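Asks: Structures follow.
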Structure P
Amino acid sequence: MSTNFVSLQTERSLELGNMTRVQELVLLGLSTSPERRQVLFAVFLTLYLLTLLENALIVFLVRSHTELHKPMDFFLGNLSCLELCYVSVTMPSLLAGLWTGPCHVPFPACMAQLFFFVSLICTECALLASMACDRYVAICRPLHYPLLMRPQVCLGLAGTSWLGGLLVSVVKTACIASLSYCGPNVLNHFFCDVSPLLNLSCTHVALTELVDFLSAIVIFCGTLLVALASYSAIGVTVLHMPSAAARHKAFSTCASHLVVVGIFYSAALFIYCRPSRVRSMDLHKVLSVIYTVATPMCNPVIYCLGNREVHAALFRTLRWT
C-alpha cells in the first residue's frame, strides 16, 4: 500500500515537473514575411537609433545646463533616462525577430525582459503623475511652488517612482514565472509581455490575472486619476485668469505633457486594465508598438517643441561643437 502511494506521488511529481519544463519561448515578431521583415528592420532600427539619440541629448542638456535644473526639467531628464532603458529592453528582440525570423528566447531571459519592462512602464506612469502634480503647483499655487517643489521633494517623487515600479514588477513577474508552461512555446509577440504569456500557461491563471488586474488598477488608473485631477484643477484656474495672454501662457506650459499622457494611457489602458486574456494578439502588437516605440521617440520632440529654454540650451551645445 505504502509502495503504491510512493509510486503515485513520484509519478505525479514527474508529471508536474514535465509540465513546467519549457526551456525557451519562440517570439514570432511583427511579421513572418521575409520581404516585409527587411523593410521593417530598416525602419525600426532607424527609429531605435533616433530614440536613443533624442533621449540621450535631453539627459545631457538637463545635466549640463543650470537653467534646466528646474523641477519640470528634472522630471523630464528622469523620463528620458527611463525611455533609454525602456526601448533597450523591447527593441533588441523586435529587431532580432525582424532580422532572423522567429526569435528563440530562453525562459529565464524572457522573465528578465518581462521584469524590466513591467518595472519601467510602472515607473513611467508614476513619473507622468509627478509631472502633472508639478504643473498643478506651478499654475494653481505659484507662490508656494519653490517650497512645495523643492529639490528634496522632487528627488523623493522620482525615487518613489523608480522604487515603486521595481516592487510592482517583482510581484507580477514572480506570479507569472510560477505558472506552468507545458507547450506550445510560441509567443505571438515581439517581446515577453504579460497577456501573451498568460495565454501560454497550461495551469489555472485566475489568481495571476487578479494580481495583474489589481496592479493595473493601482498603477495605471491611480496615476491617471492623479493626472486628471491635476489638470481638472488647472483647467478651472486657467478659466478664471483675467487675460487671454495669461491663459495661453498657462496652457502652453502643460500642453506637451497632456499630449504625452493622452497617447501613453490610451494605448496602455486598452491592453492592461482588464482581467481577461487578450485574444487579438495582432491588435495587441500594434498597440504595443505605439507605447514601446512611438511614444519614447516622440516624447522628447513633444516636450521640446514649445520649450524655449531647451531650444536655447540645444543651440548653445551645437554652437560649441
Structure Q
Amino acid sequence: MPTALVTGVTGQDGAYLSQLLLAKGYRVIGLMRRSASSDVIGERLRWLGILKDVELVDGNLTDLSSLIRVLSVYKPDEVYNLAAQSFVAASWQQPLLTGNVTGLGAANVLEAVRLIKPDARFYQASSSEMYGLIQEPKQSETTPFYPRSPYAAAKLYAHWMTVNYRESFGMHASSGILFNHESPLRGIEFVTRKVTDGVARIKLGLATELPLGNLNATRDWGHARDYVQAMHLMLQQKVPDDYVIATGRTTSIRDLCIIAFSHVGLNWEEHVTTRADLIRPAEVDVLLGDSTKAQTTLGWKPETTLEMMVAEMVEADLARHRTRMAS
C-alpha cells in the first residue's frame, strides 16, 4: 500500500485528492494545521464521506520541525503540497503571512523531503495567477510569468524552488500550474461559490441581490475533481516536469452569473450589483490555459463542462440552505 502525505488536506483540492488516492488503495496522511475551528475543519472530507479514512496529523508549513517529524514517522512515497494562504484578495491585507505560508512554506516542505525522504515524489500546487498580466493570449508552460498579487508572487517563489530542488538535488519534484478549478467544496469567499451560493439564497427568498466586483474579468474554470487526477498522474511519470492544467475555455464572471441564474430560472440582471470595494488593487483581466502538454504526456483531459459544474454547485448550495431552513 503506497503512502501519500497531503498538506492542505482539509481544503477543496485536498479533499478530492484524498478521495482519489483512497480509491486507488493509498494510505493517506493529511497534514492539518491546528486551529480554533478544528471542530468544523474536516467538513469537506466529511462531505465526501472520507473523514474517517484519512489519517490527520498535526503540522504546519511554517514549522520545519513538524514537517521533519511527520516525514520521519510516515515516510511517504508521494508528497502533495496543496496548503497555502490561497485567497488572492486577502493576500494584499496579509502579504507577509501569504509569503511565509504560500512561498516559504513550500520551501520548508521541499527541504524536509530532501532531508528525510529524498526518494519521495513531490507535487507543488502552482497557480495560473503567476501569469498575472498575461504576456501571451494563451498561457502554456513556456509563457513568461508576471504576478499581480502577493499571492501570485509567493506561488512563483514556490514554483521556482520546486524547479530548483529538482535540478539541484535530482528530486522527483513536479509542479501543476492549475488554472481556476471549482466545486461544491470551494470556499464561500471565492467568486464562483459566491455566485452559486448567492443564486441559491435568492431562489429560496433568503436574499434579493448579489454584490460582485469586476464582471468583465475572465477565467479558465474547470472542476477540482478533474484537476486532482492530473496531480496524481504527474507523480506517476518517470521524469518529473511542470504542466499547465486547464480547460482551454475562458468565461467572464458576467457569463458565469448568466449560467448560474438561468439554472434556477432567474434573470441575473435583476439581482447582480457591482461594488468598487470588491475590485482588486491590481486586476488579472484574462486567464486562458493551454494544457496540450498535459493531454499529450499525461493523457489527461477535463471531463466536466463549466455548465455541469455550475449546476452541481448551485444544487449543492440549494441543498445546504434548505437543510439550514429546516433545522
Structure R
Amino acid sequence: MRLKLLAAVAATMIAGTAHANQITIGHTVSADSHYGVGAQAFLDTLSELSGGEWSGKQAPAGQLGGERDMIEGLQIGSVDMVITSTGPLGNFVPEVYALDLPFLFRDYDHARAVLDGEIGQELLEKMRDADLVGLAWSENGFRHVTNSQRPVTSPDDLAGLKLRTMENRVHMEAFQNMGAAPTPMAFPELFSALQQGVVDGQENPVVVITTSNFWEVQNYVSLTGHVYSPAILLVSPILWDGLSEEEQGWFREASKASVAATRAEVLRLEEEGVELMRERGMEVITDIDKAPFQELAEAAYAVFTAQHGTEMVERIQAFE
C-alpha cells in the first residue's frame, strides 16, 4: 500500500512538472486574428529561447470565458496567460482608464511611443497591485462604429442607437454623451446579440470587425477612430513567481516578439480591411468631421480625472 502511495505521489509530481512547462494563452477573438498571430509568436519564441523546455497552445474565441473572466482566472491561477483589451482592465487597475479616453492619442506612433516608454512601464507595474503581472503592451488599433440601422456621420446619427461597448466606464460615459445608448457586454456574447437585435451596433478596430465577420450582422461602418485600443499581455502571478530569473527573461523576450507580430498584423489588416468590408457589402463612411464627436466625448475625461487627477492625461497629451 505504501509503495502504491509513493508511486502515485511520484506520478503526480512528474505530471505537475510536465504541466508547469506548458502554458495556455487565452483571448476572445479567432485564432487567425491579430491576437492569434501575437499569441503564436509568443509561444514560438518562448519555445526557441527555452530550447523546447516551454511550449503551449492558444485558447481563442472566448474558450476560457470573456476578458473579465480570464483576468479573474489569472488572479487565482486557473488561467496561465491572457491577451486582452483594456476594456475590463480598469475594473482591476483604475489607472488604466487613462488609456481609454476618447481622442487622446494622435496616431499610432504617438500611442506606441507612450506605451513602450516610461508611462507604459509605470502602468505595467501597477498590475501587481491587482495580483496580475503585466508583460507588455500590445495593440488592437483605433476603434470605429458599426451598426445595422443607418450611416453615422455625426453625433446626431448615434441618437437612440443601442451600442455595445466594452465593460468600461469611460467608454460608456463617452458614448452616452455622444447620444448613443451604451450597452456593456462581454465580447463572446456580441455576435449573437447583434444577430438577434439585442443591440444595434458596436465599436471596434478594423482588425476585430473583419476577423469577426461583423458584415454578416452589420450594414454600416463609420471610421470615427474615436479611441485607440491597446491590448496587454498578462500572466498569472502564481505562474510568474514560480519561474526562475532566466525563465522570466524568456517570457519578457517572447512578449516583445508577440507585440511586434501583433502590431505588424494590425497594420496589414487595416490596410486590407476597409476594402474587404466593402467587398462584403458594408457601407464604409470615411467622410466624418470628428470635431463634434470629440467635443461631446471629452466630458468623459472627468470619469478618470475626478479620481486620479490630470497628470497622467497631460503627460500623454504632451508626449512627443
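Read-outs throughout are calculated quantities, based only on the coordinates presented, and are distinct from any laboratory measurement. Note that this is a predicted model, so its numbers are computed, not measured. Cβ atoms are built from the backbone, for glycine too; each structure is taken alone.
Asks: Can you tell which of P, Q, R yields 28, 16, 12 when semi-axes √(5λ) of the Cα gyration tensor in Å, for residues 79-182 alone is derived from it? Working shown, then result.
Replies: On the way: P: 36, 16, 9; Q: 23, 17, 11; R: 28, 16, 12.
That value comes from structure R.
Asks: Say we calculate distance in nm of label points 7 Å out along Cα→Cβ at positions 127 and 151 for every structure; which of P, Q, R gives the highest result?
Replies: Numbers: P: 2.0; Q: 0.4; R: 4.2.
Max of distance in nm of label points 7 Å out along Cα→Cβ at positions 127 and 151: R.
Asks: Here semi-axes √(5λ) of the Cα gyration tensor in Å, for residues 159-246 alone has been calculated and equals 31, 16, 13, so which of P, Q, R was it run on?
Replies: Numbers: P: 41, 14, 11; Q: 37, 13, 10; R: 31, 16, 13.
Label of the originating structure: R.
Asks: Have a look at P, Q, R and say which one yields 142 for volume of the Cα convex hull per residue in Å³, as calculated. Intermediate values should be presented prior to the final figure.
Replies: On the way: P: 161; Q: 130; R: 142.
Value 142 for volume of the Cα convex hull per residue in Å³ corresponds to R out of P, Q, R.
Asks: Continuing with the same structure: Among the shown structures P, Q, R, from which was the value -0.36, -0.80 of log10 I(q)/I(0) by the Debye sum over Cα atoms at q = 0.09, 0.15 Å⁻¹, for residues 23-142 alone calculated?
Replies: Structure P accounts for this read-out.
Asks: Name the one structure among P, Q, R that helix-only ellipticity at 222 nm (-39500 (n - 2.57) for each DSSP H run of 4 or more, over all residues; to 500) of -25500 was derived from. Each step should come with its number before you reach the end.
Replies: Values: P: -25500; Q: -12000; R: -14000.
Clearly, the read-out refers to P.
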